[in-house]
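Where a number appears in this text, it was derived from the coordinates with a stated rule and is not lab data. These figures come from a predicted structure and were not determined experimentally. Cβ atoms are built from the backbone, for glycine too; each structure is taken alone.
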Structure P
Amino acid sequence: MTARPPTTVYPMTIYHKPNCSTSRNVLSLIRESGVEPEIVLYLETPPSKKKLRELSKAMGMGARDLLRTKEAPYEELNIADPKWTDDQIFDFIVEHPILLQRPIVVSPRGTLMCRPWERVREILPA
């Protein structure tokens, strides 16, 4: 794919972890489409509880769907226990942002958890 010149007329945001290959692949595809997205380094600047609710709703996912189950806090805090409410799970993610599944991309065409990374094509500019 030939990269288009960067544009700002198509606002996109990626919740990004630079050392994650999936996240890097998604960012590369976005840039190849001619868009320079807003990059949220969510480990440094975690999304608020309100933002997590908005993202999960926009993706049609529950709070548990946003969790990375292989991370240490997941086991240490026993988050697999069904007693935890969505509200409590969002609190865990805010407190331990490593628990947030990634990358999440927001665009005018929708909000997606881009796993596999090719899914981002669904919301790139036409």
Structure Q
Amino acid sequence: MSERRARVVFLVRVPDERTEAFLAAYEAVRHLVAGGVPGHLVDQVCRSSADPEQWLITSEWASLADFEAWERSPEHRDLVRPMRECFTDARSLRFLIHAQTSAAARPDPRAESPRLSRS
């Protein structure tokens, strides 16, 4: 069986006065990672609708091993340092993707559904 894809989640706190620096640091890193780090598939940065200082950074990887290799690299530490300097709190979680459903997998609502016949 092939290795499962992985989802890495960082829940971070960024004070309002550091938000601009945080977003600039994220912007500087994201295209470099997307274009050149083996195994990286996608990432997102999200801001809490309830607490504007709470942020979520998620990334999806071909495997957890790909993420861990990137995380151990000196290049990773150098690239993310400006972003990490904006955090007052951070929590990292790692998950293996068990199942995924996308909009493309939904049945077409226009398709006729099977009908039970009454005898």
**Asked** Which structure, out of P, Q, was distance in nm of label points 7 Å out along Cα→Cβ at positions 66 and 90 calculated from, if the result is 0.7?
**Response** P
**Message:** By the measure relative contact order in percent (Cα under 8 Å, 6 or more apart), tell me the structure among P, Q with the highest figure.
**Reply:** Q
**Message:** When mean count of other Cβ atoms within 10 Å over residues 10-17 is compared over structures P, Q, which one is greatest?
**Reply:** P
**Message:** If distance in nm of label points 7 Å out along Cα→Cβ at positions 58 and 74 computes to 2.3, which of P, Q did it come from?
**Reply:** P
**Prompt:** P, Q: which one has mean projected area of the Cα convex hull in nm², as calculated, at 7.7?
**Reply:** P
